[in-house]
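Computed from the coordinates by the stated procedures, all read-outs in this text should not be read as laboratory data. Just so you know, these numbers come straight off a predicted model, no measurement behind them. Cβ atoms are built from the backbone, for glycine too; each structure is taken alone.
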Structure I
Amino acid sequence: MITAGELHPSTRTAPALTGLQHIGLTVRDIVASEAWYTKVLGLVRVFVEPHGTGNGYAVVMMRPGTGLFVGLDHHPEADQKMFSPLRTGLDHLALGVASREALGEWVSHLDAIGVDHEAIIERAEPTPQALVVLRDPDGIPIELFWFAG
């Protein structure tokens with residue numbers, strides 16, 4: 001375990017990373033979740049991966065033309081409770097969009113397919129940014145986020 005005293009900069013540098021490779025989300029109804037991620041975010045199934053133990057599995061999806069991979073994990077023994085950011089673990093998932101205009105296109109898309117979402121939030125500080133929040137079938141907040149960085 002790392003203590004607070006060990007968090008100070010040192011001469012040792014961590015090896016390189018290339019970015020986020022994928023995220024795995026435990027879902028309550030894998031069929032409904034796969035349909036939602038396909039319809040709403042345009043993800044397509046790439047393969048199904050059995051878990052190493054038990055009879056669970058993940059439906060691995062990707063957004064064509066991007067490096068975005070999402071694993072929808074089915075655990076038969078999962079508690080079936082709706083998502084809560086107040087439990088330890090995931091708080092939300094943020095997906096980047098290319099421009100402020102693209103964020104408006106996403107809102108139009110969500111409205112056209114009948115997906116509930118919050119109003120666009122815009123901020124000027126520390127740099128211009130805007131986001132809209134929607135929730136998947138398990139209540140996991142997904143931010144569509146534009147950042148003028």
Structure II
Amino acid sequence: MREKITSDLKTAMKAGDRATVDALRMINAALKDKDIEARGAGKTVSEDDVLALLQKMIKSRQESLDIYEKNNRPELADKERFEIGTISSYLPSQLSEAEVAEAIHAAVAELGATSIKDMGKVVAALKAKYTGRMDFGKASAVVKGVLAG
């Protein structure tokens with residue numbers, strides 16, 4: 001994935017696509033920060049860590065986008081939309097709501113989860129299988145609903 005980002009950055013630089021260059025440099029900077037953080041802890045950054053980082057970046061931009069739209073700042077909202085699209089292009093395809101619900105029910109059945117106390121186990125199992133393909137904020141609410149009855 002990193003090689004694709006670097007390759008796309010070079011292509012955008014040659015094409016003079018300033019917005020794409022800025023977005024890809026932002027992604028590279030976040031990845032380097034993650035590498036430095038991991039190196040300090042004596043770890044390496046896995047592909048799942050990269051996917052989680054990209055999802056976090058999208059969530060942050062989505063929050064900014066909502067604020068800009070509420071405050072009538074279309075030029076800043078457009079920039080955030082573009083960055084969300086750029087970052088999203090490096091993530092695997094997202095699961096549909098039906099697929100998310102199916103995955104949650106399968107995880108609950110597989111773990112034998114019966115109460116809210118088991119919610120952490122279910123979400124951890126989902127994260128292990130579906131990192132980068134599922135919004136875990138929304139999935140947690142669905143898990144809670146399923147376990148509550």
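Key figures
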| quantity | calculated |
| --- | --- |
| Of the structures I, II, the one that -26000 was derived from, the read-out being helix-only ellipticity at 222 nm (-39500 (n - 2.57) for each DSSP H run of 4 or more, over all residues; to 500) | II |
| Comparison of I, II - label where volume of the Cα convex hull per residue in Å³, for residues 46-117 alone is highest | I |
| Entry that produces 18.0, 56 once Rg and Dmax of the Cα atoms in Å is calculated, selected from I, II | II |
| Origin of the value 0.80, where FRET efficiency 1/(1 + (r/R0)^6) of positions 22 and 110 (r between Cβ atoms, R0 = 30 Å, to 0.05) was derived from one of I, II | I |
